[in-house]
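Take a look at the structures below.
Just so it is clear, none of the values below were taken in a lab; they were calculated from the coordinates. Treat the numbers as computed from the prediction; the structure is a model and nothing was measured. Cβ atoms are built from the backbone, for glycine too; each structure is taken alone.
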Structure P
Amino acid sequence: MSLAAMIPADPEGWFAHLTMEVRAVLLAVFLLLALSSIVSIGLVWSRPQHDYRELRSRVRTWWVIAGLVAGAMLLSPLAAIWFFAFVSFLALKEYLSLIPSRRADRRVLFWAYVSIPIQYGWISGQWYGMFIVFVPIYLFMWLPTRMVMIGEMPGFLRAVGTLQWGVMGTVFFLSHAAFLLVMPVGEHPRVAPVWPSTHTAISAGPGLLLLLLILTQCNEVGQFLVGKSIGQRKIAPAVCPTTTWAGFVGGLLITVLISAALGPWMTMLDLERSLIAGLVVAIAGLFGNLNVSALERDLGVKEAGSMLPGHGGVLDRIDSLIFTAPVFFHFVWYCYG
């Protein structure tokens with residue numbers, strides 16, 4: 001019996017916005033987490049001489065992350081959108097706590113935080129035009145102007161650059177993941193041949209978001225495992241010594257294969273577009289990991305924070321997603337938007 005068949009149909013219930021395939025994948029994720037918990041406990045019992053505290057912390061944190069993401073998605077698309085807004089807030093707060101800032105900059109940070117509900121408000125209202133220009137145009141004009149109005153000019157360029165980089169990544173880039181939930185693709189003529197008529201535009205979104213999250217994390221895990229096993233040539237040894245060319249290729253192949261298997265089944269992406277989606281996610285994920293690693297190196301910290309035991313900070317967990325979200329979003333938008 002397939003996983004989809006294990007979940008009863010609920011066309012009128014709370015979960016009507018989720019397709020059967022999405023519910024099946026969510027169930028599979030928790031089954032994998034349960035298996036990971038059993039394996040970690042078994043390792044502790046069978047090898048007491050080894051220290052597996054970090055592994056167990058990672059697994060426990062994954063339970064929390066998966067529970068929060070799944071809970072928000074099960075509740076409603078709107079709940080999931082504002083869950084991502086909260087993640088943007090945590091990531092921006094963590095970033096601003098790391099970067100050097102002038103005393104006068106504190107009055108400008110208020111506007112960076114205010115941009116979060118505004119940006120996600122555009123998503124809630126499905127206003128693509130404002131969503132795509134608010135941060136990179138209007139906010140980018142206002143933040144330096146507000147700094148100029150305060151009047152402290154020494155360090156102006158560095159202060160503006162570091163603040164805008166943080167807002168761009170933690171708010172604008174990440175918000176593309178949330179917009180997948182309301183992307184109006186369900187009635188596009190190019191979707192009709194592969195997307196059942198019973199599915200609506202809103203029901204397409206959770207599948208796209210879940211596919212993005214799965215591909216991003218599988219790419220990270222694949223790059224790490226392959227790189228640790230056979231990786232020798234490092235891509236950027238001064239930035240991230242653990243990132244190797246072998247790991248990148250291995251992660252890319254794993255991501256493309258998983259995308260080819262899941263994409264046509266749980267989204268409107270056909271096989272060809274699913275393969276391309278896996279490719280662009282793997283490449284963008286590498287870029288995200290390298291950029292956040294470079295940021296941490298520049299600031300002299302090993303991890304961005306300690307909010308997520310076994311993972312580090314919020315930025316450490318979403319470093320790849322910050323880059324994969326906009327690339328995946330615009331690929332789907334180009335194909336079906």
Structure Q
Amino acid sequence: MNIIFVIVPGVYDGSELKARNDSYVVHKIVTFIYNVDNSYTMAYVDRIKSGKKTFYYLGKTIRVSEDKWKKIRIKLGEKEPTREEIGKKLKELRLEEYKVYNQDYIDANKLEIIDDFKDVYNNHLKQIPKTIAEKEESDFVIRFTYNSNAIEGNRLTLRDTYLIIKEKQIPSGAPPKDYNEAINGREAFEFIKKYKGRLTTEFFEKLNGILTQNTGVVYPGRIRFFPVKIEGAEYTPPKPEEIKLLLKKMIKFYYENKRKIHPFVLACLIHARFVEIHPFEDGNGRTGRALMNWILMQAGYPKIFVPVKLRPKYYEAIDLHNVKNVKEYCEKMFEVVVEQLKLHQ
């Protein structure tokens with residue numbers, strides 16, 4: 001076996017490869033320097049002889065457990081592949097990787113659909129003027145804020161939310177709490193958009209503090225030190241003394257899996273776990289949905305919101321996670337997100 005190509009994830013565009021005798025090497029190897037324990041390795045092309053024939057495979061070796069590795073391969077054919085052919089097959093290789101790491105969470109073909117949305121979204125952004133992109137983002141912030149607040153009982157209409165966020169007007173009859181929640185939604189989005197730091201408890205506290213300020217919450221942005229119950233739900237959140245450790249474990253799970261689990265699945269899992277922990281007096285759902293978008297944005301995926309009309313299906317998904325039916329939860333969240341993307345992208 002001869003390895004004739006080495007491909008660094010995240011930088012391959014065809015122009016990064018340079019011929020050198022029988023090999024192609026990647027110049028920007030520094031971009032591949034990740035933490036040594038995250039198990040993300042380079043893709044490569046194998047040249048394997050079988051009798052009188054030579055076959056080429058696109059491959060990757062991935063860690064599936066503490067001491068177990070698995071090689072995945074995509075057949076390229078009998079001729080030495082061009083850079084363009086390799087580029088096209090990288091998506092298939094990624095799909096095979098999804099099958100290994102995400103089989104307990106969601107069907108890999110559904111992740112391919114999410115990736116297709118991502119490609120369409122990113123191509124769209126490249127083709128439109130900056131002014132149009134800014135208008136589209138402004139529209140998203142309004143819709144995200146309206147829907148996320150409405151799910152929790154906010155009485156403002158979409159039009160009201162537009163007037164508050166975009167026109168800086170106070171709609172007639174708007175309750176002060178509902179008005180402030182709209183303002184907070186816009187500020188929270190600006191915060192997660194600019195935040196480039198690590199996932200930490202302090203990040204959660206800041207985000208929740210923004211979302212719940214001036215809304216009558218006694219302890220905005222402060223980890224609760226008292227027990228709570230969720231109205232209308234059978235699930236009881238953890239005791240206050242358990243919260244910090246549970247958040248620490250959730251953060252550890254995120255960093256151990258951000259190079260393994262698909263960003264959509266990871267965003268869904270962290271969102272549900274955060275809501276399950278229920279670390280704050282109020283605004284846990286809104287904080288969790290903003291957190292989900294932060295994870296997606298970090299990975300270059302489209303921003304999403306849960307339409308208020310899909311509230312029953314969304315809560316059904318959360319209930320599935322609460323009873324540890326994680327795969328059905330992810331499948332249900334996929335349905336919610338795809339319906340939203342089809343309607344609003």
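Quick check on the output: 0.65 is FRET efficiency 1/(1 + (r/R0)^6) of positions 131 and 171 (r between Cβ atoms, R0 = 30 Å, to 0.05), derived from one of P, Q. Which one produced it?
Numbers: P: 1.00; Q: 0.65.
Of the structures listed, the value fits Q.
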(message) I have 18 for relative contact order in percent (Cα under 8 Å, 6 or more apart), calculated from one of the structures P, Q. Which structure is it?
(response) P
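Say we calculate distance in nm of label points 7 Å out along Cα→Cβ at positions 163 and 323 for every structure; which of P, Q gives the highest result?
Working: P: 2.7; Q: 4.3.
Going through P, Q one by one, distance in nm of label points 7 Å out along Cα→Cβ at positions 163 and 323 peaks for structure Q.
Quick check: -23500 is what I get for helix-only ellipticity at 222 nm (-39500 (n - 2.57) for each DSSP H run of 4 or more, over all residues; to 500), calculated from one of P, Q. Which structure matches?
On the way: P: -23500; Q: -17000.
Among P, Q, the structure yielding -23500 for helix-only ellipticity at 222 nm (-39500 (n - 2.57) for each DSSP H run of 4 or more, over all residues; to 500) is P.
From P, Q, which structure was Rg and Dmax of the Cα atoms in Å = 20.7, 68 calculated on?
Values: P: 20.7, 68; Q: 22.8, 82.
The read-out was computed on structure P.
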